[in-house]
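Read-outs throughout are calculated quantities, based only on the coordinates presented, and are distinct from any laboratory measurement. Here the structure is a predicted model, which is why all the values come from computation and not from measurement.
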Structure I
Amino acid sequence: MKVKVFLFLSVFTLSLLLLAFFTPLVDFYKFSDLCRKDGGLTIYEKLDSGVGWLADDYFSSLSDVYLKDVGFSRFKDIDGNFYDVIYVGGDRFKSSSFKKIKFNSEYDAIYYVDVGRKTISEKSNIGVYRSSYKRISDDKVMAVYNNYYIDLLREGDLFFGVIPSVYTCSGGYKFFYSELGEMFK
């Protein structure tokens, strides 16, 4: 009798665990497939090195100039003044390595980054952060970086914080910037 009760409880517990983890495992497989097929950098045409980029704000300018091949990044502040952000030396991942100066009208910004987030599947909490690198003169997409993500701890999951909540395709910001270096001539 004890063996039958133990067997029943074991099968019941295993069934509950399988039920709890089945959907997230299938979702994670879908996410992994998206990362493998469409994640990362796709280059349509190489970008010129050492030229200017246009950004929405100061922090976006810093993000642009982190790339060693970007000459400067121009932005407009809330007062309507234009500034260029340039690299002055040191660690590219520290803001002290950059300087904000009044914009130089001799040089034009050639490219800009269009950043967006799109939900692929509400049911499985899969989405993508997409950065499109575009030429200003004709709005042509030169390169695209897709970073898919999945949030496994959506409401109703049974994980209770046992595993990390959000996974992405990217290998971190330093890997991201080194991979973006490939899009330059």
Structure II
Amino acid sequence: MRWEYQIVLALFILMSLALGARASETTDVVWIEGEDAQQRRVSHNGWYDSVKKEALSGGEWLTHFDEQREGLVEYEFSVQRRDEYDFWIRANPIAARLSYQLDKENEWRSIDWGRDERGRMNIAQDNKPDLRFITWVKVGKVSLDAGKHTLSFRMHSGPQNHGAIDCFVLTRIPFVPSGTT
């Protein structure tokens, strides 16, 4: 009986490894947490960071709040296939100006908060209706070649250059965001 158990266990492990290797070969979804930026030039503010962390996808977000300078962050990622990807971001939309730049191209593109927005919610710890909101917005489609890429964001809102990113998603498959997923 013991050897049968070992065979079943070995088969289960081999199947799991095979399925895991297959999944990594065909990456259809790239999900990146805001706080995981490889490069960042941001200034934190205690008031702006005083939010309900349980409402954030990874329990944190990346923020910037500084009258003296814009915030700038950069993320690195890879895709396995050349294709068009839907680009969604979960970020702070209130009086926010957030622009992105793909693969350090010359042109910064502004995110349109009125385009396919979903799930706007107040996440202020004190529930005050101020700047501390979060929402999903479909940025649009981006064409990506297989391989490594960079995605940069610039926070350049109003007098404090405020901005916050919870996460963003690039996907080849249908995706409808809801809450933290």
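Work out relative contact order in percent (Cα under 8 Å, 6 or more apart) for each of structures I, II, then name the structure with the largest result.
II
With volume of the Cα convex hull per residue in Å³ computed per structure, which member of I, II shows the largest figure?
For this comparison of volume of the Cα convex hull per residue in Å³, the top structure is I.
Can you say which of I, II returns -4500 when helix-only ellipticity at 222 nm (-39500 (n - 2.57) for each DSSP H run of 4 or more, over all residues; to 500) is computed?
The value was obtained from structure II.
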